[in-house]
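K.L.:
Multiple structures follow.
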Structure I
């Protein structure tokens with residue numbers, strides 16, 4: 001069993017107004033999941049994208065609008081959205097303060113395919129490809 005000290009894990013700025021801290025991933029020894037938290041400034045979010053695996057999004061503080069294949073829902077503290085693998089989704093901060101979310105992916109690395117880009121984004125990969 002490994003004990004992970006989250007206080008010593010760095011936050012990364014993924015894009016303006018979005019900061020991310022990976023808690024559990026291939027880099028920490030996970031083989032089947034990744035867990036990360038994000039902080040988003042008002043109006044900021046994740047553009048429409050999909051993952052090859054299932055994802056769970058939980059609102060820890062603030063308010064989010066989450067969209068999933070044309071449906072839009074308002075989520076607040078204590079709400080989670082379960083996104084099936086390969087389904088297009090996104091979210092944004094619709095509150096006045098910071099949005100804090102926890103995300104869990106059923107894979108040890110983060111992989112996302114964005115509608116607004118041809119690139120596949122991969123993060124927390126062990127070895128020389130790390131980002």
Structure II
């Protein structure tokens with residue numbers, strides 16, 4: 001769950017992105033896992049879902065390192081966070097996302113997908129029809 005005020009907007013990285021509404025200080029906790037909003041789904045159930053729902057879960061869910069056999073699907077803006085080779089957030093502890101530097105208001109929040117995915121990072125084609133002319 002996002003712990004800062006944020007909003008979705010067109011991203012120059014891909015489709016939609018998550019942008020901070022206010023300044024964020026280096027070291028600030030920006031995201032934390034919250035069972036109420038971050039849904040845990042048995043991984044074996046994903047294959048039983050209708051195709052369009054499976055595509056959605058495949059795109060936005062990630063393995064739950066603390067509960068093998070489950071994936072986590074965020075219900076808030078966090079699921080739209082884009083990958084960056086040099087992200088401004090660090091998710092390496094698995095349960096929190098911290099700012100690695102000061103982030104001015106209006107900046108896209110990014111992470112490195114390898115911190116919470118398995119295997120190679122595979123970018124999927126855009127899902128949303130938005131323009132990156134923000």
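K.L.:
One of I, II was used to calculate relative contact order in percent (Cα under 8 Å, 6 or more apart), giving 35; which?
P.N.:
II
K.L.:
Determine which structure produced the value 14.4 for mean count of other Cβ atoms within 10 Å over residues 20-27, calculated from the coordinates; the candidates are I, II.
P.N.:
II
K.L.:
Here is a further query. Which structure, out of I, II, was mean count of other Cβ atoms within 10 Å over residues 36-43 calculated from, if the result is 18.1?
P.N.:
Source structure for this number: I.
K.L.:
If helix-only ellipticity at 222 nm (-39500 (n - 2.57) for each DSSP H run of 4 or more, over all residues; to 500) comes out at 0 when worked out from the coordinates, which of I, II was used?
P.N.:
Going through each structure in turn, the value belongs to I.
Computed from the coordinates by the stated procedures, all read-outs in this text should not be read as laboratory data. Computed from a predicted structure; not experimentally measured. Cβ atoms are built from the backbone, for glycine too; each structure is taken alone.
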